[in-house]
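Values in this text are rule-based calculations from the coordinates and carry no lab data. Computed from a predicted structure; not experimentally measured. Cβ atoms are built from the backbone, for glycine too; each structure is taken alone.
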Structure 1
Amino acid sequence: MSILSDYAKRTPGSKEHFARVGRTIPAGATRSLNSWPPYPVYLDRGIGGTVWDVDGNAYRDFLANYTALPLGYADPDVTAALREQLPHGTSHSFSRTLEAELAELLVARVPSLDRVRFTGSGTEAVMFALRLARAHTGRPLVAKAEGGYHGTTDDVMISVRPPADLAGDVRSPASVPEMRGIPASRTRETLVVPFNDVTASQEILRAHADRLAALVLEPVLGVGGMIPATAEYLAAMRATCDELGILLVFDEVITLRLATGGAQQAYGVTPDLTTMGKIIGGGLPIGAYGGRADIMGLLEPQGGTDVYDSRSGGPVLYQGGTFTGNALSVAAGIVTLGKLDAATIDALNRTGDLLRHELTGVFADASVDAVVTGVGSLFNVHIGPRRVEVFRDVRGVDAARQHAFFLGLLNHGVIVAPRGMGCVTTCTTGDDVAAFTAAVRLTLHDITEAG
């Protein structure tokens, strides 16, 4: 039986639902990532590290909603906190005192945070952080790494996965809009640096220093292939930004899980601003940005009563958001961070190290060209290339075999992202790691059989 026919046999309910939902929701999913050929799997429920689809198939979930669920699904303590909060309202017209508790937890953990503001998502957090950087410096441009993903605003949907024929020189990447609909002006206002290339990145920053407000970096490229920055690169970018008066922004939406204080603590490099999301909401929608007190002070009123207008005493930077800091997300976040202490995160990272080691061994034993990247509790399986050290190496992925690998893992009860990305959670056991590696062996056999 082929991978596709096995998939169809296992998931008739998903196929039927896809036909129905496609009439009202484009691509049959609200998030583009959740739709793939021939049709996506639709989930019914999740508990711990396991989810079930509408056909009753069980899966070990090594994606955890793209790393947002470090405690797995329906954690009892998070569920209890939500039940306790529900009778008191889900969101409110004025701020709740719970916001202070979550803010204090973050400020105590993350080295760069003097003060912090909440948003509705990581995308919003990046948007406000870059706006804040422009307001603080008075400069119009921002820079990002090629392959870096920072949400879906126009400023940063530049050169996330640029095609080879448009990407430009490896040491001086072009600014390439990720999709139609992004104004050409954004490509002129967003510079692109080559990730992990110290000298080339410094040259680009210095050439535009008088107009450059911020450099925003993921300490580990997520969409770009789960490629960790070198310690040398982050330290050099910190020093260069200091030299040139550029604000360094770390996007820790994914990497905050790598240490109690995020990747910046693990690397020993402190940015001026940090954006966060995913784990800080315990599985509910949230984002946050924070940093140096003098920069965050631009959000403070200037002595007037009009909170919208800095000209009449309002803050220099106004922030809105109907569900920002909502009671459910904040309550879940407080519990989640409380459970993610140093010992728990160390255990997560050891499990991730074990999984990457075991997967690398499976591919070697099968003589299959594949690379497993990542760090700590994060990983990405790339089918086809023999090395993945920078974003452009990801172009060596065999797209057809990568998709077959993804579908094959689903057939054998394991979830990762279509591009091979995943993570471990506190629910991941040694048996889960063994089951994952067994599923990989079976999938590689299926791919070979299919020719």
Structure 2
Amino acid sequence: PVGEGGIGIVRISGANAEKIAHTLFKPYNKPRTFASHHLYFGTIVNPADNASLDTALMAVMKKPKSFTGETVVEFHCHGGQLVLQRVLEVILRQGARLSEPGEFTKRAFLNGKMDLAQAEAVIDLIRAKTDLSLKLAQSQLEGVLSQKINQIKNAVVNLLVPLEAGLDFPDEEDVTILSDSEIKQSLKQIKSEIKQLLSTYEEGKVLKEGISCIILGRPNVGKSSLLNLLLKEERAIVTPIPGTTRDIIEEVVNIKGIPLRLMDTAGLRETEDEIESIGIKFTMKRLESSHMVLFVVDISGGEFAEDIKILETITDKKTIIIGNKMDKATEKSVKSFHHGFKGRTTVDISALLNKGIEELRQIIYKQAIGHKTDEFTGMVISHARHKVNLEQASKAMVKAEETLNNGLSREFIAVELKEAVERLGEITGAVTTEDILDRIFSQFCIGK
């Protein structure tokens, strides 16, 4: 992205990268050749008039030992926009062109430096907002997911090879003919491994993308105070006057590694105030796209009929009922709160005294992630593309098993196994199309 910094890097990859470096860069120690993976100090000049453009460092990373697998040159310049623009202009005059979004990573994939799942992890690494999402991206970049996919694919191939050998050479003595029970056992094991990996998608998606969460409730129940506590900063204005919050305030908070996109909203009530009414309309619109609701209730009053009425309009959302102002609540009102919202997930807090917030964080985490463990193994899928291909591979395995059970020719089993191999291969890029590559790498920034 365009900006200013202490250092700005201009990167070139391709067959003519080193030639361009010799044309533009004048090192102070004047070596005959540039050694790979060494930094040289010198001046970048415009070859048209030999005018100096910047004092810089330059590195050549000769193929195949570079990110892209091609020869790569980097100019480490001063980080001003004008300096970098002038350096880029003279590079383009030497026959280079501007890279497309994600082209460096795409070239790394095409040159066998990484598979497609690892390439996707590069953009996840850049966009990571929490330690857990960063850990997930690093794990995928290191090939943990790819190894698992290849393990499953190899299991399918190991079943397919003797199956096809038995079909092609049924009379050969050295060909092992698999029994129905052996085939069935292998199919069962492969289906189980695919199913286990598919079960991690929701967790992986939440870790990677986060979850949108809206704070709802009647006016003056402590929604803005709750936002400030979760953010650990004064982001929203807090007053005892109902209707203070009118615009929707959005912030991202880290809940045990999950990026939670919080939205503080206008209090829900009937009002004649035109601006407040608009705020309430915006709130209800945002509710539709939210995944989770933090519904705040004033626990001290003991009357919750209006709150329950509002809650009845919220469906198909993960909802946590938060009883705020427990510092002012009586034992009777607390019991009334838990009775009134029986069967729902509830938690008591005091935003004023900062009590119950850690328990609330735990509940939010469990609701978002879907289980109670805090452990992360890295063996999760987080991309819809991976999920779709695993589902198709699973369907192929089911069809193969049905074919076996129905006593049909094993040729039909082989057809389904080949489909599964192809679908699993699409995840790592062993099988792919230009359209798939374009869609994946178009999400990247230019220069990565």
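Tell me which of 1, 2 gives 0.60 when you compute FRET efficiency 1/(1 + (r/R0)^6) of positions 32 and 64 (r between Cβ atoms, R0 = 25 Å, to 0.05). It must be structure 2, since only it matches. When Rg and Dmax of the Cα atoms in Å, for residues 24-287 alone is computed for each of 1, 2, the one that comes out at 29.3, 89 is 2.
Could you tell me which structure in 1, 2 was used to calculate distance in nm of label points 7 Å out along Cα→Cβ at positions 96 and 256 as 1.7? Only one of 1, 2 returns 1.7 for distance in nm of label points 7 Å out along Cα→Cβ at positions 96 and 256, namely 1. Looking at FRET efficiency 1/(1 + (r/R0)^6) of positions 48 and 152 (r between Cβ atoms, R0 = 41 Å, to 0.05) over structures 1, 2, structure 1 comes out largest. Tell me which of 1, 2 gives 5.9 when you compute distance in nm of label points 7 Å out along Cα→Cβ at positions 16 and 232. It was calculated from structure 1. Comparison across structures 1, 2 (criterion: distance in nm of label points 7 Å out along Cα→Cβ at positions 120 and 440) gives the highest value for 1. For which of the structures 1, 2 does the calculation of helix-only ellipticity at 222 nm (-39500 (n - 2.57) for each DSSP H run of 4 or more, over all residues; to 500) return -11500? Considering all the candidates, the number was obtained from 1.
Computing distance in nm of label points 7 Å out along Cα→Cβ at positions 72 and 112 across structures 1, 2 gives 3.3 for structure 1. Identify the structure, out of 1, 2, from whose coordinates semi-axes √(5λ) of the Cα gyration tensor in Å was calculated to give 36, 27, 21. Checking each candidate, the match is 1.
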